[in-house]
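Multiple structures follow.
Derivation of every value follows stated rules applied to the coordinates shown; laboratory data play no part. Note that this is a predicted model, so its numbers are computed, not measured. Cβ atoms are built from the backbone, for glycine too; each structure is taken alone.
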Structure P
Amino acid sequence: MPDAAERLAERLGRFETLAIAVSGGVDSMTLATFAHRLGRPSITVIHAVSPAVPREATERVRDLASAEGWQTIITGAGEFDDPRYRDNPVNRCYFCKTNLYDRIRCLTPHVTASGANLDDLGDYRPGLMAAAEREVVHPFVEAQMTKAEVRALARRLGLAYIAELPAQPCLASRVETGIAIDANDLAFVESTERRLAGLAAKGATLRCRITHGGVVLELGDDALPRRVELEKIVAALCAESGRRFAGARAYNRGSMFVRP
């Protein structure tokens, strides 16, 4: 049976051109690098900036694009102009991806590809519906590649620092369903998490959540040894910005999606 890289090369080989939506995470960065080095298809990398995208992600895209010689377009997806997105319903990601993929279609006639992998199909991902409606392709899914295989491919490509990136969904994922998405809230989340990341163990899981009860700090097992110190910092940052700190708790993936 062909290995993961061979399966991926086979799936990519059916395209002459692709527009790859690159968020700055391990999946899309690995896909763009592999496809570009493969030589076929010819790729255009599209990276969308917004208050929901961490600055570090944009910097990674710019740096790797320069190193690899990608044809790159940095754009705004315009989701903050969409009240359906800002209202933050449980399917907010559908409206986010709708705006992103519609924007890409305005920029290029090429087929759009995402970095979704096989493991993503088991999560609640309304954005995949928006992708299906716009005939976005998912080469990793077609090649039956899991997240672990994507990380292994990144290492094989010499992208060890990319391979070790922790899962980092958009900043809007820190806001509980029903709370309007606000750029100031996202800036607070980003700056708080950046401050905490310098104190916890490298790659430790931590999330600053905006909930109906106030700001909540969620910590993975790898961050728990410094819980007291991290709590004090977040409490102080909340006090400075006039926010209510509701304490710390164990990390719970997807906890901000509150379904009826």
Structure Q
Amino acid sequence: MNDAFFPDIVVNGDTIPASDVSAELQNHNVPQGKQALAWRRAARALAIRALLLQEAKKRNLDANTHDIGPGKNETETEALIRTLLEQALPETTPDETALRAYYDANLERFRAPALYEASHILFAADETAPAREKARIRAVAALGILTHNPDQFRNLARNESDCTSRQSDGRLGQISRGETVEAFDRMLDQLEPGTIAPEPIETRFGFHILRLDAKAPGDILPFENAKPRIAEATEKAAWTRAANEFVTDLVSHADISGIDMRPE
């Protein structure tokens, strides 16, 4: 992007060159053709950083860098901003009552994954169109047999399946959501135990006939088990709100030119 099309940014008398904004662009992904939006986001980010550093200087804060990963330390700038926010933002630890209220209002979020027992018949195919079509035709034919005689599943699995599960009549054993391909997960949620999917399921492996043998809904985690997760999410949300309010206040009292600091 040509820096000449965009002005330098001035924050309370401190200048941020357009070249610095160009270097910041890599940290801001926007849709193709939205270069002006990318520039605005990069410029806003640098203006806010400048405001935070000016406020840290005003408060005479020191930069005590911390380790933030194996072999990686904070920069002095990162340390100053962290120290400022630690000092300026209010305590965000939620109380037990708030955590319990959130838990009671969102019980389904704390349900363990359902467990399934399923069986399948695989008609394998590579990615070529002829192989795909051949596997699809085989699967449709097998499904036609099962529509009239579901008891043939075992025989078809043993004689037709291209999966090693054919040795156990197509049984996949006990599985939970996320352990198989997404198409399986979606269908397992829809089927009733003892029923066969109404159409073959296509995956990168080929075409599958899927049967749900049993299903056990996951239990809801007790509050004490869910509490650390709720507390972390609640604290993070409260911290983000407080940080946004703090930055908004700094912007409202600042003299900034070269960039519109109003929210998008």
Structure R
Amino acid sequence: MSVKKYDAEKPNLVNSIVCAIDILGFSQMIVDSCRDGYGSNLLREINYLINKNKQCIVPNKYSQGKIKVFTDNMVVGYPIDDDGEDELNEILENVSEYQFNLSLEGLFVRGGISIGEFYINDDIVFGPALLDAHNTESTIACYPRIVLDDKTVKRLKKYMDYYEIAPQHQLLFVDTDGQWFLNYLNTIFKFYRECNNEYEFERIQIELLLRHKEKIEEMLKVYKANIRVWDKYVWTANYHNYFCDLHFPNEKHLKISRKMLLSWPREISLKDF
């Protein structure tokens, strides 16, 4: 049986796993940078970061996955062979790593994942799975999270039923609104290859979580006066704190203070005039 792929010569819809990703606040970054005279610098920085980190999404020449980037948006498609479990696992792990890497640079993303008919080449992305993934990203994700749509969750539950402890279990969390989303901080457990011992492994994990914490705290301060955007980073902080409680309960310094996540009223003072 031939491996399914996106044929550049004869475009044809292929049953696929599709992820649509958007960088939070990117439009405002463009406006601010061009107004303040550093637009070209931002362009070069974003271009470097996206090109550097997108390599983890399609990690080798044998993968049939394809990527298309336009401005602050990215679409990733993996054609499905057999029952699709391998492809779904690959996109969950690789997109999580991409999301994690960008978060350490202060770029937080939201996205949607769907399953269905899809096609991608150098010039076009097309198909209902793209529309479903984009709709999930734009109307359901809301926060810096990559959400699986109902079709994807249904498919994933079938895979997970095969196992006593499913390999996908650590890759996902369920939010208070019932949405399944990528647990991208789980990426820190992939760095064991770089470590010589268990102590070194934990040291790297803690350093990465501290960097993630610092970037969230930075965003909370920047958007303190913009409650709509600030609330998105409150969500991210709560996710960060939950992950730390789950895996590093004794490392209290990893957590973001609750004082930063609440709105505190006060009396009017001279500084208000």
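Between structures P, Q, R, the greatest calculated value of distance in nm of label points 7 Å out along Cα→Cβ at positions 38 and 142 is seen in Q. Determine which structure produced the value 14.4, 42 for Rg and Dmax of the Cα atoms in Å, for residues 30-125 alone, calculated from the coordinates; the candidates are P, Q, R. That value comes from structure P.
When P(r) over Cα pairs in 5 Å bins from 0, in percent, for residues 102-205 alone is computed across structures P, Q, R, the figure 2, 9, 14, 16, 18, 21, 14, 5, 1, 0 traces back to P. When distance in nm of label points 7 Å out along Cα→Cβ at positions 86 and 182 is calculated for each of structures P, Q, R, structure Q comes out greatest.
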